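As structure tokens, here come the structures.
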Structure 1
Amino acid sequence: MGETTDTDAGHPVDRGRAGRGFVWLTAAKLHFMLAGWAIYAYLPHKLSQVQYGELMIVIGLVSILNNVMVSSAVQGTSRFSAARPHALGAALRSGLLIFFLVGGATTAALLLGADHLARAEADPGLAPLYRAAAPIALAYALYAVCVGSLNGRRRFGAQAGFDASYATLRMASMILGATLTATAWGALAGYTAGAILICGAGLLLVGRRGLVDRKREPGLTRAMLVFVAPLALHQLGVNLLLRSDLLMIKSLGGKVAAKGASVADTASVLAAHYSAAQMFAFLPYQALIALSMVVFPMVANAAAARRPDHMRTTATGALRFALLLGAGLASVLAALPAGVIDVVYPRAYRAGGASLGPLAWGVLGLSLVTLSCAMLNAAGKTLRVVLITFVTWAAQVTGVLLALTRATTAAQVLSWCALASAVALLSGGAVAAAVVWRTFGARPSGPTLLRVGLAAGLATALGSLLPDRTPASTVGSCFVIVGLYGLALVLSGELSQKDLAAIRKLLAR
């Protein structure tokens with residue numbers, strides 16, 4: 001007979017397809033992370049700490065703008081493609097028009113405003129790097145519309161293929177650029193080349209559908225723009241949460257420079273160490289992006305069909321899964337922070353361990369913010385999303401600013417900023433989850449929160465006693481910590497035989 005399905009807004013809700021889609025997108029995201037790790041395992045050995053710090057600052061600021069467009073384009077195009085299956089070509093054309101204008105304006109702003117951005121970071125030498133990265137904005141914007149079309153049509157396999165291909169292309173082009181020039185500028189030039197190439201592939205293979213299918217849908221462009229505007233505002237808030245602490249360290253952290261040392265160079269080295277911690281701390285966030293991509297169209301369809309029971313079930317299951325996965329990853333990172341950084345980075349970057357411990361838990365909160373806001377956006381609750389995001393961001397900026405003004409050593413800059421950021425992000429995650437539960441009529445499970453908290457605390461405490469002197473011993477210890485966390489969940493009854501059977505069934509598809 002096949003899988004049981006329900007019908008929402010003209011689309012069958014095939015739970016088997018959703019499960020396979022999550023596996024495909026998770027695999028693509030894993031590949032994306034592995035490709036990113038390959039980049040960050042190579043570049044710190046090729047570039048000086050100062051140059052690597054400058055590279056991470058430019059990527060950090062530019063990625064705020066790029067990620068806003070990518071997330072908005074994917075979710076906007078996906079929502080209108082899923083809700084209007086009869087107008088897929090029109091939805092694609094509207095998305096390409098909107099984001100060609102937005103992406104083009106962003107690229108122009110980066111080219112023209114590079115000197116101003118560099119001065120804001122107290123380092124005029126960053127200006128050429130901003131110009132090298134400027135074209136990425138337009139390329140990303142157009143590519144994201146194509147990916148959003150695939151997501152809305154539930155072609156998760158094709159979407160995963162594009163994402164994995166781009167991850168490989170970006171890795172190869174950045175490593176090649178850095179190898180040929182031994183500069184941050186060369187790495188950014190490679191990044192730009194990879195973005196342009198994948199954009200061309202997306203337009204050729206997916207975007208042309210908007211030209212072939214000329215069926216009109218009056219008012220669609222305006223409706224998409226109205227939907228995307230608050231969504232973009234929310235995404236701006238999310239990406240400010242991701243990068244504001246790093247940018248503030250670069251602009252203000254140089255005050256702890258030793259006598260005779262360059263303030264700009266000191267700030268760049270601190271940024272290099274902090275970004276090393278962020279690279280690992282973002283693991284829970286990156287792992288759960290795939291879940292957001294699968295859940296978003298499911299909630300959008302259920303909202304369009306007025307199926308509150310489906311929205312409630314989806315929201316409850318997604319938040320529980322996010323908590324289970326995110327807490328497990330955070331416990332591994334928080335147990336052996338310096339050793340984890342040693343696995344990839346040169347020994348000098350071990351100082352970033354002071355940041356990784358707090359950040360690992362903070363990013364768990366950010367993951368809950370992002371997943372919760374994706375579901376609220378799909379249900380049309382955009383005002384709540386914007387408020388949650390920017391209140392959390394205001395708390396983060398305030399805390400990090402206080403930390404920076406009081407820190408008197410490099411170690412304090414790294415640890416205090418991470419702690420201030422983590423407190424704000426965890427608070428925001430708790431608020432976001434509470435809003436989702438209230439909006440969809442779900443109820444938080446106190447026993448689940450208690451069992452996950454105890455399992456993560458136990459795994460972190462015992463894991464901190466394990467060896468981390470060499471990369472091999474650290475990796476082995478990480479697997480032990482994962483085992484301890486999983487065992488604690490099983491023994492506490494949080495991870496049942498039904499859950500394990502569902503996981504095995506999902507992986508077998």
Structure 2
Amino acid sequence: MSRNVSIKYALDWTTIALYVILIVIGWLNIYGASYNFDQSTIFDFDQRAGKQFIWILTAFGLGGMLLLIDAKMYSIFAYFIYAATILLLIATIFLAPDIKGSRSWLVFGPISFQPAEIAKMATALALAKYMSSYNYKLKHWKDLIPPGLLIFIPFALIVLQQETGSALVFIAFLFMLYREGMKGIVLVLVSFAIVLFIVIIRFSIVPLGDNQGTLGMVIAMSLILLIQFFYAFIYMRDHKEALILLGGIAFIALISYILNSWYIINYNYVGIGTAIASSFYWFIIELIKRFKRYWFIIFLSIGSVIFSFSADYLFQKVLEPHQQVRIKVVLNMEDARLGAGYNVNQSKIAIGSGGFWGKGYLNGTQTKLKYVPEQDTDFIFCTVGEEHGFVGSTAVLLLYWFLLMRLLRIAERQRESFNRIYAYCVSSIIFFHLMINVGMVLGIMPVIGIPLPFFSYGGSSLWGFTILLFILLRLDASRLEHAW
């Protein structure tokens with residue numbers, strides 16, 4: 001028979017404790033980042049630390065209200081919440097003022113709110129609702145279409161708001177989809193597309209000679225041919241066919257090199273032609289053997305060639321100029337220490353100057369002299385590095401690691417698929433934010449302007465993550481409230 005358990009005992013207090021600790025440490029570091037000698041107290045409400053304190057109190061109240069709602073309501077109203085959020089995102093495109101080139105903030109008097117932060121929660125609920133429906137299994141490619149659309153719609157609307165950084169967070173849902181049965185090849189394809197994009201952009205500026213193509217395209221085509229070879233040789237175990245392909249590639253390379261002595265050869269066209277010819281070769285093998293397993297490598301190769309052609313266009317036309325420069329800085333294509341790379345350069349100086357133990361709380365020179373822009377929002381982690389050093393930075397990362405491990409444990413112990421799927425959405429989003437934010441502060445990720453969860457200054461961010469987490473805590477508590 002069922003037994004009723006008070007929500008007070010059903011809540012995961014370990015997760016709540018980690019949440020509070022991260023918020024408090026973040027608040028103290030916001031004070032350290034925005035501190036000036038005229039500021040007498042951390043509760044000065046004209047300063048950011050004082051304002052953040054108010055946001056923290058409202059976040060606690062919001063979290064408490066979310067815990068009072070019946071857990072079944074989140075499932076019942078999941079689609080309604082998602083639809084309302086989509087309408088809000090559409091309205092934001094037309095109603096939001098232009099702030100630093102972005103139309104993503106709705107302004108209500110002294111309060112600014114970013115609907116994109118709520119869209120993560122709404123999408124997570126909608127995905128959990130759909131994927132937990134009766135008889136749904138993520139087994140075939142067509143099964144990815146409905147959840148893909150649920151993810152793509154808010155992603156596209158946020159891109160239209162010129163808020164690409166927040167839109168990229170929706171990539172995090174791929175981790176949840178993989179856990180729920182999506183084939184690992186999808187992650188491989190996404191990773192390969194990213195590699196091709198980086199190679200094309202990074203080495204497109206390296207010419208092979210006058211009218212002889214660029215190193216970027218040649219490397220990209222070589223990668224496509226290597227994947228074809230390893231797919232046939234290792235996965236399909238067609239050693240003979242794979243070696244014939246390798247021999248053909250070597251022959252074409254040799255002939256091109258010899259002909260280049262008499263004529264100017266454009267190696268871009270040679271690489272593209274070889275990739276297409278090899279795809280036709282696998283098409284012939286498919287017709288002869290009728291394996292129906294070479295279609296994958298054929299479509300992958302043709303798609304990769306098309307993507308390689310369009311990569312430069314996407315980079316030049318889709319991304320904003322400042323976003324292009326940020327990517328170039330990360331790829332060492334531009335130094336720009338006084339331009340787009342200034343933030344990252346100053347951030348690395350601040351973190352490096354902290355050494356092992358740090359300079360001490362409120363003693364950071366880079367932060368006090370305001371050398372690092374956005375040092376209490378997107379670049380808050382550099383304040384930790386400067387004032388608390390390697391030890392403090394490691395401690396903060398360990399807190400996040402404990403939180404993520406706890407969220408994964410919560411996900412795995414759920415009895416209902418709705419709760420489990422939502423839990424993996426939450427952990428994926430927090431992990432993605434952590435990885436990108438710390439990576440861009442360290443200069444190993446492009447600066448895309450996303451906050452550090454529970455740490456960065458801002459009410460929209462804090463509310464967004466609080467809503468994400470406390471809905472999960474309420475769903476988790478429901479498994480014990482009426483346990484059998």
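Ranked by distance in nm of label points 7 Å out along Cα→Cβ at positions 80 and 424, which of 1, 2 sits at the highest value? Before the final figure, lay out each step's value.
On the way: 1: 3.4; 2: 2.8.
The structure with the largest value is 1.
Any idea which of 1, 2 comes out highest on FRET efficiency 1/(1 + (r/R0)^6) of positions 88 and 216 (r between Cβ atoms, R0 = 41 Å, to 0.05)?
1
Kindly point out which one of 1, 2 the value 78, 64, 46 was derived from, the read-out being Cα extents along the principal axes in Å. Walk me through the numbers before you get to the answer.
Details: 1: 70, 57, 37; 2: 78, 64, 46.
Among 1, 2, the structure yielding 78, 64, 46 for Cα extents along the principal axes in Å is 2.
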Highest-scoring structure on mean count of other Cβ atoms within 10 Å over residues 72-79 (candidates 1, 2) is 1
Ranked by mean count of other Cβ atoms within 10 Å over residues 344-351, the structure on top of 1, 2 with the greatest value is 2
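Suppose you compute distance in nm of label points 7 Å out along Cα→Cβ at positions 32 and 248 for every structure in 1, 2: which one lands on 6.1? Write out the running numbers ahead of the final one.
Details: 1: 2.7; 2: 6.1.
Label of the source structure: 2.
Say we calculate relative contact order in percent (Cα under 8 Å, 6 or more apart) for every structure; which of 1, 2 gives the highest result? If you can, show how the numbers build up before the last one.
Working: 1: 18; 2: 26.
For this comparison of relative contact order in percent (Cα under 8 Å, 6 or more apart), the top structure is 2.
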One of 1, 2 was used to calculate mean count of other Cβ atoms within 10 Å over residues 64-71, yielding 22.8; that structure is 1
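Matching task: -28000 is the computed value of helix-only ellipticity at 222 nm (-39500 (n - 2.57) for each DSSP H run of 4 or more, over all residues; to 500). Pick the structure from 1, 2. Show your work: numbers first, answer last.
Numbers: 1: -28000; 2: -22000.
This figure was derived from 1.
The numbers here are math on the coordinates, done by the rules we state, and not lab data. Computed from a predicted structure; not experimentally measured. Cβ atoms are built from the backbone, for glycine too; each structure is taken alone.
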